[in-house]
Structure P
Amino acid sequence: MAIDTANDINKLECRDKDYSVSVSGVAGLSLRIYPNGKKEYYLRYSHPHIEGKRPRMMLGKIEDVSLHEVKYKADTILDMVAKGSDPKAIQQKEQTNKYTHLKTHHL
């Protein structure tokens, strides 16, 4: 089964273990459903500079991001990968820089 619409997402039920369902239209995009009912979008991609691994990025929760938005976001990330960038490394660097001012501030 692949997800095409928001109705498809609403039909997905919780199970004893978490599972993933692919989202149609974007290679590597999927929705992960957890036993507690949480649903999150993930993108797995192959990177030319990272041999043998397919990094996975969380793109958002279904409450925060629409299906249309997450497809656009995934396409943008895949374009970055095609141009040689590693979006996960960029995301991690931005997270680190976000809190740098807290580490250097002295009381």
Structure Q
Amino acid sequence: MREPKSEAARIFGERVRAERLRLGISQETLAQLSEVHWTFVGQVERGTRNLSLHNIIKIAGGLDVDPAVLIAGIPASAVPQEERAPSQADRIRIERQAGTKPVA
């Protein structure tokens, strides 16, 4: 079995599964309600897919929850460094290490 894409994807997938089970529906039913393929739902629940904003909204709609319910509290640190855009603090740190003046 493939490892989750990231800690964020794993947490999101666990939340999707919990909501689906709370509703008592199958992955296939959630897929139909969300207008995505049923295999996609399984991949999301296992954390092996990196979702676009549109797919997050579609799945939340299928679960009849606000998308915020599925993503609230997932920290930026749960996204792998290579996929995370540098924060302003990261940029300042990099510029200081390079000896250049930070750009405001």
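Each value in this text was obtained by applying a stated rule to the coordinates, not by laboratory testing. Please read all numbers here as calculations on a predicted model, not as lab measurements. Cβ atoms are built from the backbone, for glycine too; each structure is taken alone.
Tabulated data for the structure shown
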{"item": "Which entry (P, Q) yields the derived value 19.9 for mean count of other Cβ atoms within 10 Å over residues 7-14", "result": "Q"}
{"item": "Given -10500 for helix-only ellipticity at 222 nm (-39500 (n - 2.57) for each DSSP H run of 4 or more, over all residues; to 500), calculated: source structure among P, Q", "result": "P"}
{"item": "Relative contact order in percent (Cα under 8 Å, 6 or more apart) derived as 17 - corresponding label from P, Q", "result": "P"}
{"item": "Computed 1.00 for FRET efficiency 1/(1 + (r/R0)^6) of positions 15 and 47 (r between Cβ atoms, R0 = 35 Å, to 0.05) - originating structure among P, Q", "result": "Q"}
